[in-house]
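Each value in this text was obtained by applying a stated rule to the coordinates, not by laboratory testing. These figures come from a predicted structure and were not determined experimentally. Cβ atoms are built from the backbone, for glycine too; each structure is taken alone.
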Structure 1
């Protein structure tokens with residue numbers, strides 16, 4: 001059945017709840033209570049397109065009582081300093097407007113919607129109303145049109161479509177220059193880490209890149225110059241990419257093998273196609289050259305286009321992610337050195353491999369000595385949390401737990417698992433966001449542009465589920481973004497050792513925006529640190545026990561990091 005608008009809003013705000021940083025335990029409880037009342041009202045309405053009148057009245061009463069609670073003196077005071085709690089009033093008003101529409105009380109709905117459209121989140125509510133048929137009877141009401149017009153005018157400043165032009169072989173010179181200018185301005189006012197680039201003159205660099213952009217002969221060259229411009233900021237969360245299949249087909253295709261720089265040599269570390277394996281492409285082979293160019297010389301040409309925060313992330317992006325990428329219709333010629341020392345040359349297509357081996361989002365197994373192993377390979381979904389909760393009872397019989405985030409490139413940080421590893425409050429990392437007041441800048445005040453620390457409170461432990469056995473966390477240079485946030489919290493908890501290699505060294509909140517020619521850009525807008533202020537962005541999170549796989553390890557198929565973790569746990573008995 002079709003979900004109600006209230007259900008969809010609840011799903012959206014439950015996502016925000018994962019990231020909510022309440023200023024106190026009291027405001028967090030008030031937030032959860034109000035969300036619970038909204039969910040209760042939604043349950044009363046059920047999935048009916050036209051709920052019975054009794055259900056509508058009952059749901060409305062629940063929401064009215066929730067508003068009464070919100071407007072109590074204590075809760076209103078908490079809401080003044082907690083933006084997540086503050087937003088519950090407008091969400092409840094929106095829920096009630098939906099109910100009034102279903103009751104046929106359009107005037108009452110319009111009165112409530114005027115409040116929502118005039119608030120700080122008016123743009124979000126306007127989008128909901130424009131995209132859902134339930135609002136057809138009120139969306140064109142004369143009383144609401146002025147609010148829509150103001151919102152649309154404001155949205156055009158940052159979300160206008162004029163620069164969102166599609167890909168074609170060669171976009172206009174004006175579009176190319178506009179793309180460079182758009183990225184330059186977004187970074188100028190939003191980039192979080194200019195202070196890490198003391199020798200960079202951003203305006204001067206912009207002037208230097210204008211002729212480079214003007215001299216590009218097609219959109220592909222424009223894209224490459226844009227990549228190089230972004231890479232000058234040396235931040236892995238600040239880059240450009242293509243949304244066009246046509247442009248991606250010129251740049252983003254590679255044979256289904258994974259390569260890694262190990263002890264100064266480029267080795268094949270995984271082969272994802274059965275046909276390639278059967279043809280003799282094996283893990284442990286060394287890549288000597290690519291298209292007749294020595295592999296390191298070839299890689300050196302790719303480095304200036306890689307947006308990266310650290311040396312280890314630059315190596316990963318160059319030698320693992322980008323090394324074999326190119327035109328979908330072209331082959332790539334590899335000179336390979338086998339484990340036996342024999343040299344062979346292979347021309348590999350970049351397409352046409354059929355079904356490939358996939359890395360599962362979550363992997364769970366029991367290892368020797370009854371050690372539980374949980375690989376969390378992404379934070380894009382809730383699969384890791386769901387898997388952990390489903391196996392939690394069986395963990396009571398294990399001797400230890402290994403959490404492996406070596407292949408986790410991020411998503412949205414989920415601390416649900418960490419909450420089950422302690423009975424103590426969990427410290428959040430420090431977050432800084434830019435506060436920019438143009439008028440203060442006009443007055444010459446130093447407060448025109450400042451970095452403001454966001455108020456946060458501790459996370460509470462799960463309270464019902466508690467795993468008390470030893471825990472270790474496996475990390476690598478592929479541990480990135482939200483996975484690094486996870487590692488920072490684990491490290492701060494002092495719950496166990498981290499084993500492996502230094503992480504990628506980049507996290508934050510990127511701001512995405514459209515660019516001409518079928519491109520998207522993003523700029524990192526938030527500074528993140530350890531709870532005690534320790535810096536890890538631009539550095540990486542260092543393991544307690546460093547273990548780097550060697551050439552011999554890879555050629556023999558050994559996971560020495562996992563072996564090291566098991567040996568460490570064995571010694572803890």
Structure 2
């Protein structure tokens with residue numbers, strides 16, 4: 001048996017190498033120009049080339065929080081449940097049915113039969129338990145915590161890890177080969193939607209055991225059950241994927257090859273789209289809308305808005321430890337002018353951390369923070385800083401739906417704060433390090449980030465950023481009243497009662513000003529005119545199994 005397995009693995013390695021070479025050659029065809037001077041696509045009809053905003057942090061499910069990672073993972077992995085294209089409505093995926101016999105405290109999922117991982121090993125309930133346990137249990141040896149892995153998103157969405165009083169999950173049980181059961185500490189009606197989040201793809205246990213702590217990094221493995229099979233990651237350049245011939249969805253994916261090109265600047269992505277060297281892309285700068293609309297070879301593709309871009313102010317640093325200082329900073333930023341200047345009508349700003357589409361859960365009397373630099377300066381003086389102070393502001397090195405052009409937006413914020421005497425130093429770093437280092441105490445003093453909802457519920461925006469376990473990046477900020485309101489809201493089935501609880505929480509959150517909402521945007525995407533089948537999700541990423549080119 002061992003010898004047969006070794007022969008099989010060797011054969012697979014040879015086949016993988018051959019596929020990689022073939023795809024590499026295909027993906028690097030030089031751009032050609034027709035006699036009329038219009039650019040032709042550099043890839044053949046069976047290869048889709050997607051323009052991504054940057055490298056993923058890694059390809060390990062449960063160990064990421066960024067959209068660049070989720071986008072690639074959506075192609076490699078399936079989750080227990082998925083979302084209907086273009087919506088926040090759940091549909092079956094690796095689980096065909098789900099139910100709760102006790103109003104949300106216990107959840108059972110019936111799993112799809114006959115599914116295999118890309119390495120040929122079977123998908124079953126034990127594979128689900130293996131994946132979830134390594135995210136949840138800090139003592140699971142397959143979690144490789146000693147190598148620095150944290151699975152922070154699990155704590156953010158589900159309160160804490162195994163053994164913690166805050167852990168929502170109490171047990172995960174293999175009922176039989178095709179049934180998995182989650183036992184929660186308390187009812188959570190949104191649990192199926194939360195576990196369907198793009199973070200929680202199901203990976204091959206055997207692949208994880210083989211790769212160890214290196215699983216999911218460049219040069220290592222990434223093995224799921226999804227529509228595309230991972231082949232190669234060229235750091236700073238591209239990721240190469242090929243069609244999964246054994247995908248459980250018949251007749252999908254539509255194309256043979258999928259290439260992720262990493263192009264950080266929105267203007268460069270649009271230029272490559274016009275040249276035909278990429279087929280579709282995300283997060284075009286709003287001020288390029290006219291340019292996009294004027295090209296008959298291109299089509300604008302708008303993503304349903306469901307996000308927030310914010311400025312985090314870390315109260316573990318002394319100037320920001322005073323609420324009045326944070327409030328003064330918020331009052332000194334001309335948010336409406338920034339939105340008008342950088343989003344070309346494709347965004348709004350208000351005092352709510354949740355996006356406008358969740359207005360039924362918002363406090364209707366929560367007014368936008370007044371832009372008043374003179375009053376803000378006086379507040380700063382009253383707080384003990386009449387001459388301002390030094391502030392390090394970190395901005396993202398990649399464009400995201402909520403901040404498509406991070407550096408100039410950061411410069412605009414810095415200019416506004418200079419009116420208060422606040423001397424801003426702008427910093428950035430590699431995307432993966434940017435995300436990781438904000439969680440290392442004491443974290444950044446101030447930084448820009450945002451959030452595209454994982455599921456269509458205010459719990460995802462508020463609990464993740466202000467609930468128990470969700471504030472490591474802002475000095476473990478605590479507000480017991482907010483914690484209590486958010487805990488009660490996620491346990492309450494009555495929607496009217498939940499709305500009241502969230503409205504109360506948002507008022508306190510706005511007053512505390514630890515995460516200052518700047519923008520809710522409608523992300524602008526684009527594709528070549530010969531692309532069809534792309535239905536962007538309001539949740540920020542989607543499978544490309546339906547996308548094809550003619």
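Match the computed value 26.8, 81 of Rg and Dmax of the Cα atoms in Å to one of the structures 1, 2, and report its label. Matching structure: 1. For the set 1, 2, ranking by relative contact order in percent (Cα under 8 Å, 6 or more apart) places 2 highest. Comparing mean count of other Cβ atoms within 10 Å over residues 65-72 across structures 1, 2, the highest value is found for 2.
Taking FRET efficiency 1/(1 + (r/R0)^6) of positions 457 and 529 (r between Cβ atoms, R0 = 35 Å, to 0.05) as the criterion, the highest value among 1, 2 goes to 1.
State the single structure among 1, 2 that was used to calculate FRET efficiency 1/(1 + (r/R0)^6) of positions 153 and 465 (r between Cβ atoms, R0 = 30 Å, to 0.05), giving 0.05.
1
For the set 1, 2, ranking by mean count of other Cβ atoms within 10 Å over residues 193-200 places 2 highest.
Could you tell me which structure in 1, 2 was used to calculate mean count of other Cβ atoms within 10 Å over residues 73-80 as 25.9?
Computing mean count of other Cβ atoms within 10 Å over residues 73-80 on every structure in 1, 2 gives 25.9 only for 2.
Among candidates 1, 2, the computation of FRET efficiency 1/(1 + (r/R0)^6) of positions 97 and 489 (r between Cβ atoms, R0 = 30 Å, to 0.05) that gave 0.65 used structure 2. Given that Rg/Rh (Cα atoms, Kirkwood Rh), for residues 169-240 alone, derived from a single structure, equals 0.97, which label among 1, 2 identifies that structure? Comparing all candidates, it corresponds to 1.
Tell me which of 1, 2 gives -9500 when you compute helix-only ellipticity at 222 nm (-39500 (n - 2.57) for each DSSP H run of 4 or more, over all residues; to 500). Among 1, 2, the structure yielding -9500 for helix-only ellipticity at 222 nm (-39500 (n - 2.57) for each DSSP H run of 4 or more, over all residues; to 500) is 2.
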